[in-house]
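Below, each structure is written out as structure tokens.
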Structure 1
Amino acid sequence: MAHVFSAPGKALLAGGYLVIEPQYEAYVTALSSRMHAYVESKDPSGSRIYISSPQFNGEWEYALDLSGDAPAFKEVQGRKNPFLEATIKTVLNYLQPKESFNVSITLFSDPGYHTTEDTASKSSQNGRKTFLFHQKPIDQVPKTGMGSSAGLVSVVTTALLSQFLRQPLNHTRNLVHNLAQVAHCEAQKKIGSGFDVAAAVYGSIIYRRFKPDVFNHLLGRESSQQLCDELREVVDATWSFTHTHCALPRGIKLLMGDVKAGSETPKLVSKVLAWKESDPQSAIWYEHLNQGNKAFVKALEQLHTLSETNRDYDSLLADPATLESLRRAIAQIRRGFQEVTKRSGAEIEPSEQTELLDKCNSLPGCVGGLVPGAGGYDAISVLVLEKELEAFKKAASEDAYFDRVSWLDLSEDAAGVLEEDPRNYIGLV
């Protein structure tokens, strides 16, 4: 019997750079573009894991050797995919299966993860799912920065576990998270903040990271019985981190804008970290950002409470005073990013993005906009009143200034990894 799982993309609305350190919280929104894994067992004639990505003409076949102390595998054609390899290694080392098995996983990704040029759409038989099929292989298709690798690792981890544990997803969600964090860092050869994997697994969250030394000692090692034992001990432990579920208040929508430019996140981060180490004044601006982030979260929580306790909430949203705290918090975060940009040389909110976000503020229904995540030139996040969403888009489309911005067809999807109906994928698999 086939099972299907999906995991959302993400946008880090508040907490850029601070999310790297365990003492700070970040506000992460899960997005409606999801990564999908259709998984089914095959008759075991020698252990194999088949993974295909028909949208990108990608195929991988992993032959497994389960006879040793630790599972071993290799891709039969020598094809490389570090994220799939790290996920298979981590899950198999944790489970240490001894009986032969054959698993087939078919991957799909919603359009928001990649640019849509040179694509053709294809739908399932019942029309419930539609995906874009690309003419180029995955490594030649530009990404939009929505967390495709974290979504991939999380959903493949979920799919593999489902074939062995046969437990409801709500019983295995924490296990999925811990394994996916290890696998994602193994693939990247470093310990990241983990917010992207956490959002893929848990959905929209207020996030405070785990300490990097939780599993740093596991990375980059050859599989062995000792590694399997250490991995199981780490993954089964309770990690000290925060993932409090959240969602945007009713009546406020998130718009993601893909800006026709690009920036390399690792270079931005390394510049900021170098400045933080060398400039004593950096602590002042980190605290400025932290206070702005906390005010942002508090303002959203207050709007949630208002929506639940005041029957006039919808009309109150039209009053600028209702949104003043949220607007002030956004302005404080932007002021902090602008100052860090000047002081560190990392173009987090460069002048072009400042001008673009200021221009957004003049459009109907705009609550405020930010550069998401690590910032840079390639994206903006804008909060807009739901009642004026179409007016906002129309005004932007009529202003040539916004020609370089593509408003992505996605929104908040606060759920994390979830099980889908396999019938919605018939005709695609």
Structure 2
Amino acid sequence: MDKASPLTVWVPLSVWNALPPSTRRHLRDWELTQRVLVLDSDKKGPDVEEILELGFLTALTPPVTDNKVRDAVFRAKEVRGLYDDIFGMTREIMLERELLARKTDQIIFLNTVLTRASQSLEPGRILSDAREDLSLLFPVHGLQGIFWQPDDEGRLEAELFLAPCLDPHGRQRWVEHLMSHGTRLAGGMLDAFTVEYLIQSSPEDCLADPTPQNTLLLPLKVAGSAFGCLAISKDKDLRLGRDQVTSLNAAANHLALALRNAMLFRDVKAKADHDGLTRIHNRQSFDERLADELKRHQRYRHNLSLLLFDLDHFKAINDTYGHQAGDMVLRDVGAILEESCRDTDFAARYGGEEFVIILPQTSEEQAWVLAERIRRKVEHKGFQFSDKTFKVTASIGVATLTPGSLDRREDLIHKADQALYLAKSGGRNMVCVSQGREQMKAAALARPA
């Protein structure tokens, strides 16, 4: 019963005794209304303990005077006041517990986001984890993102991270959506973009086209400067509460720092692993990759080939056309290597005018075919510097480790170097393998005059 309930109910003993048990239980369940038992004058009433067990506040004996009634009403008011105080305290405690539970959930959520975001230095991994973590706050159907930074010439280049299951139409719509908002946040035109696909985490990742109703956009800023934006796909009817908005903004700040650090690390690592002139991998990254490929070669027992080649008479190019022309040749040759390699191959500048390519799961014959293809591309390319056009040739050595070989890294490089020496000593502009001069002669004969 509520406060509209009567303060007291006066029940004569004869009436109480005549009530069925269910009615008595119902009366005893009243919490705010106090029951007063009125004893009969001609009968002996129950004792005090029995009266209290029956759920009555007190019992009045005849005659029922004004003083007795006032006393009973006063006691009923006191009990009602105690009930009101207890109910008020209970409501306050429940409200505080609810607020505490919400604060605890908020702390757990932010701690989860911060912990997972700091565990990886890969932007794609951070975004995939963030999608799962944000689902603790509200139902998330997908998370995609766009980031931008200036290139060497000051133009803004964008990098998009998209869900992998988008069909061509959906992909185009999301690219347009992200590029549009990225341009607005960046304060300038995004001149180019690349796309990377996130890890498929659930069938829900198949997203609908973006609309203002089903997409939340979270700008990512560090030191007040925007460098990216997250697009969160949600139910179109979802409305976030104030606490959820606060938690979401706090999570965005944590993710912004983690993603910025990951991108800076990736850029620094790329610069450390790549040659500044040719933009292909450098000697240090080649050494690390070759060590890894040798371990895979020994574990999985597959072929591993290596191409080592040198530009013929490169010093003469520098002496004749200048070092800027020589740098241009090295850059163009690096581009030829990049476009000639498979995704699993690894091209690097070995030093000076020497280059090297690691070819996993590649036999000697296959390596020779690729080397010959590269040699022909270099030979047939017309290099232009200022108003001058000139030709460049390359000598290439091929070395291969067959399954079960126990050769070390130094052995493979030494074999490739021997093959390169054969090509140089045999007249240059040819491909030789490491086994001997017979292969060198075969390579020379295969080369067109």
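Some notes on this structure:
- Relative contact order in percent (Cα under 8 Å, 6 or more apart) from the coordinates reads 10; which among 1, 2: 2
- Entry that produces -16500 once helix-only ellipticity at 222 nm (-39500 (n - 2.57) for each DSSP H run of 4 or more, over all residues; to 500) is calculated, selected from 1, 2: 2
- Here P(r) over Cα pairs in 5 Å bins from 0, in percent, for residues 246-381 alone was derived from just one of the structures 1, 2, and that gives 2, 9, 16, 17, 16, 12, 9, 7, 5, 4, 2, 1, 0, 0; the source is 2.
- For the structures shown (1, 2), distance in nm of label points 7 Å out along Cα→Cβ at positions 6 and 398 is largest in 2.
- When distance in nm of label points 7 Å out along Cα→Cβ at positions 286 and 302 is computed across structures 1, 2, the figure 2.8 traces back to 1.
- Each of the structures 1, 2 was assessed by mean count of other Cβ atoms within 10 Å over residues 134-141; the largest value belongs to 2.
Read-outs: derived from the displayed coordinates by stated rules, not from any lab. Here the structure is a predicted model, which means the values were calculated and not measured. Cβ atoms are built from the backbone, for glycine too; each structure is taken alone.
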